[in-house]
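Multiple structures are listed underneath, in structure tokens.
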Structure P
Amino acid sequence: MKTDVTALGELLIDFTKNGMSEQGNPVFEANPGGAPCNVLAMLRKLGKSCAFIGKVGDDMFGRSLCREIDDAGIDTSSLILDKEAHTTLAFVQTFPNGDRDFSFYRDPGADMLLREDELPAEKLQNTRIFHFGTLSMTHEGVRAATKKAVAMAKTAGALISFDPNLRPPLWKSLDEAKAQIEWGLSQCDILKIADNEVEFLTGEKDFRRGTEILQKRYPGIRVFNATAGAEGSASCFDGGFVFVPAFRLGGTIETTGAGDTFCACVLNFILENGIDNLSEKKRAEMLRFANASAYLVTTKKGALRSMPEPWQIAQICR
């Protein structure tokens, strides 16, 4: 039986500020995270089978992460514990509007060290959707593994899902980041891209014009969705453009995991409705549900353990 979604990439600890100590020092909360596993965690909430391919350190953080995603119901049989490298850590600074800045401790982090010969062929050949981002493309070895995994899944008939998830501090140069994102765009069937990434790739500040430029540049993308933060999200298709406003119901704490939650809900929609001949109405329905989910995760700290329940999403979608 095929797995619904298999993802490859980073699994890490997001340290988010959680008040001050009695001595006046900032207190940080260790939240399990990493975009690909955040996507899988939301998909598990929606009842889909999921598997993760990646590497963490054989340390207290790596072992904890392994337990966390196993508890979430994600298949961890292809998660490797590396005895030589530590688990990647990310310290998250949250601004008053909920946006974030990341400081990574990852040189090297275990997730960078996944090799081609460690890929689980059977798993990649038996998945309906394969999902990846660019944190697994920042360095040569793991980049080769990622590209081989994409090729294996594609050859076996899987749909390819891609989220650029641009993190400039992790790249040697932004030119290299752009080249790898463009490779991902050339390979994927399903795209989730953020407004800042659209501008990065096109130089176009107008959200709609930027997405239309990319859609024309990469006509092989069958479901092209773009998010515009607190404004909402759009789906571009055959010259069409559907925009659905975000939910603004108050209570936003931080935006960590919002894009991943959105992405998961889109993948869930495709698994249930197919990828071909999606009408404008269906695309709007897809975006509304994904927007609701993304909003709900912003009302909690962290991501992987903060994914909303289906009934919560349905409640605000009514």
Structure Q
Amino acid sequence: MRHLAVLSAATYGYLDKPRTPGSHHGTAFATTFNGWDEEKAKQLEGTFIKSGRKLDGARVVKIWDPNREAAKKLADATGIDDVAATPEAACEGVDAVLIIDDGSGAQWKYATHPLKKGVPVFCDKPLAMTAREANAVAKRVRETGTPFMSASSLRFVPDIVKLREETLPTLGDVHLGNAACGNELVYYGIHALSMVYAVLGRGAVSAINVGQPDANVVRLRFADHRDIVLTVGTRDWMRAGYQITLYGTKGWSTVQPDLKNLYSYLLEDFLRYLDTGVESVPVEEEVEVIAALEAGKRSLELGREVMLEEVLDGSV
């Protein structure tokens, strides 16, 4: 039985908003491994996601959050033994650390300590909000040699796996496609682009955004001359959701993935990685995803095509 810690797991504040009790990912991750007490869960403030698919072989035994009272309540509802006083303390005596998406876009900062200590880390999406920050994390990962994974849960849901393994071979050569989701381009657009990467692989080299603020229409060009269009808009422009369409020389396919128990498939892959040592999402690939999204964002600001290497080296 692997013992896990969850960091920054009991409160949430989207980007610059104040943090409040309740965490979509924090509660979903905890209940995937530990289950929950129904009556105690009803007493909690804010979001409480109850995973309908439980994973055996691991248990969350430690939690830390800057709001200690919120952490205590989540621990009580999900059977977490230890509410740590600091994020560093939460990393002691565990087999792996799960750093939760807390809305800041900077949860990567909690990875430094466990990486140096050799404690395997899962860092929730997005790895960072800029390519340079993401690349700095990747360099630290490789320097320490500590197992590390960061990915969108959309990579692993059954519908996307089926698209890659069963449908894609029937489509012929795929040179064009599009993916869509709601909300901010980097923070949420990572889900749309991650579906593309999960099915077609990496290789983006440039981005041009011909949309408007909060209504992004981004053409990503890949090294093999494949073009992918991302449509990512806020609530004022489009309803939230997820969709991917691929256009092949022999057929087309559109998928709106079923998101039921989506986090359990992500966490299952992380456990598999710990068992086998085989990375399904190398950190360098996740850096590329962030770079592609940032290039799309900078393109709209600059009014021109932006190369990924420009955001990686900080020249734009």
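Coordinate-derived values only; no laboratory data. Predicted, not measured: the structure shown is a model, and the values here were computed from it. Cβ atoms are built from the backbone, for glycine too; each structure is taken alone.
For mean count of other Cβ atoms within 10 Å over residues 19-26, the calculated result is 21.8, so let me know which of P, Q that is. It was calculated from structure Q. When percent of Cα pairs over 14 Å apart, for residues 75-114 alone is computed for each of P, Q, which one produces 54? Here the read-out was taken from Q.
If you line up P, Q by distance in nm of label points 7 Å out along Cα→Cβ at positions 211 and 283, the top spot, with the largest value, goes to Q.
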